[in-house]
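No value in this document is a laboratory result; all are computed from the given coordinates. Predicted model, so just to flag it, every value in this text is computed and none were measured. Cβ atoms are built from the backbone, for glycine too; each structure is taken alone.
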Structure P
Amino acid sequence: MLQTEENNDWPTIAAIGLLAMCVVTFDHEALGHGSVCLALQGRILALSSSVFRCSRDSGWIALAGPAGNILGGMIALAARLIVPRRAVKLRLFLILVTTFSFFWESGYLMQAMLTRYGDLYFFARWALGSLTAWQCWAGAAVGLGLYLLSARLAARALLGLVPDAEKARVLARTVWLSATSGAALAALAYTGSVKGDLRDAVLEFGLASVALLFIPRRDRRSSNGLPAMTISRSVPVIVVALIVYGAFAVTLGRGLG
């Protein structure tokens, strides 16, 4: 069994990271883009883990993907306030849903405004008619500010579970590797352009959440002074994660529509 001195089980932690990746991707692509496309009486032409096309052209559909992530992240953030501290695996899952969601969309805002391509840029152009260079730079600056805030929230949340900064960094890197690898492997199953789908999947988790490789930086105790919690081996969590990921790979990974 792979464990630290505090008996944290890394296969279980990796499984929780994989589950969070599946949920966050579903929130963006299927729940976000997909539901609004259907609500506007459109037809889904392509739906994968990083590609979406609808027969209707609407700024609301473009906005719906990021909105799905923000909504999912906020619900997870609020749910963590009422989940008992002893439910450490569930708390870690909720932290990761919030973290991946916020990193994805704040990073996406920067990328969309700097490259003038992406959901948030398309929505802004649809709503305003056109965007000046200064407006794009301002949008990118907002994205950077939100990204740094997301990194701070992630660091504080992880240190609330594992106050020892070195062990928290190992946990953060474990879930980053699990989510990025899972997103990339699922994209390889795509029946369309694998190269583009794989690139986008890696960007959405590997690059967008790269801050997880560097946080938390300081060795400090959680603000409430509570001791670290143990993330022990859980075969049911690992099995559920593998089942969910298998379903994710053959649906959103392979592509629908």
Structure Q
Amino acid sequence: MPRVAFNLLGIDIYYYSAFLCFGILMGMIFVLDGVQKSRQNKNLYLDFIFLAIIFGVLGARIYFVIFSWRYYSQDLLKIFAIREGGLAIYGAIISVFILSIFFCKKFNLNQSLFFDTLVPGLLVGQIIGRWGNFFNREAFGKNSNNLFAMRLLASKINNIPNSVMPTIINEVKHIQVHPTFFYESALNFLFLIFILFYKRFKKFSGEIFLLYLLFYGLIRFFIENLRTDQLKFFNVPVSQVFSLIIFITSIIFLVKKYLEDCFNARK
């Protein structure tokens, strides 16, 4: 599949950016639907979403640059060459999370309810946005022969990782790998269905957000183990470590809240 979706005024618009923008749009629709159903202030959420898009992109870029500093330190102007790629989802999540804390304090909003309201939109954005990786031929894993294995022309991959062994099929060199972007998108879709069903039965405000951290931390921990393009710090896979941290943290908070509810119920 081609990387370029269409040309606008002489500028190539990539499928990656198209899927990213579509994911943001659909995520916003899901968030505003939740806002309407819970009778919250729609205008405040619109203001937040506008800021979140800016902070999300900046955070995703900063995260990627920090943990790819060996490359960017050779040419600092490359930091601003965002059209050449280099966004990390965890950077976006961290920056938007920090923004939401300050936003809730400024407007005196219920922080837990605010986070719960954002989760469905965040999941939708991730589900759709991940497909941009397919057209970029990136975010794939090691060699695979499983049911979902993805085959790519080796000539279309800029740098084939050493851990991936090409194969010759009909006299043409290919790589056959785990489509890790698809695993994440599909699992997020299943979790979204669960969240949309479960949220009406949630036991406390903030539970949906903590369940999201638990689920996403878990699946990302295992998916990162398959990927061949991990961001590393002192040879340690940063996103995998971060996934484990948020997974453990979410378990601690969930257990604490569930025990508190049980204790209060017995009273």
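Results, tabulated for the structure shown:
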quantity: Comparison of P, Q by distance in nm of label points 7 Å out along Cα→Cβ at positions 19 and 171 - largest value held by; calculated: Q
quantity: Structure responsible for -0.37, -0.94, -1.50, with log10 I(q)/I(0) by the Debye sum over Cα atoms at q = 0.08, 0.13, 0.17 Å⁻¹ calculated and labels P, Q on offer; calculated: Q
quantity: Given 2.9 for distance in nm of label points 7 Å out along Cα→Cβ at positions 43 and 75, calculated: source structure among P, Q; calculated: P
quantity: Value 1.30, calculated as Cα Rg over 2.2 N^0.38 Å, for residues 99-202 alone, assigned to which of P, Q; calculated: P
quantity: Comparison of P, Q - label where percent of Cα pairs over 23 Å apart, for residues 59-146 alone is highest; calculated: Q
quantity: Relative contact order in percent (Cα under 8 Å, 6 or more apart) - highest-scoring structure of P, Q; calculated: P
quantity: Comparison of P, Q by distance in nm of label points 7 Å out along Cα→Cβ at positions 27 and 139 - largest value held by; calculated: P
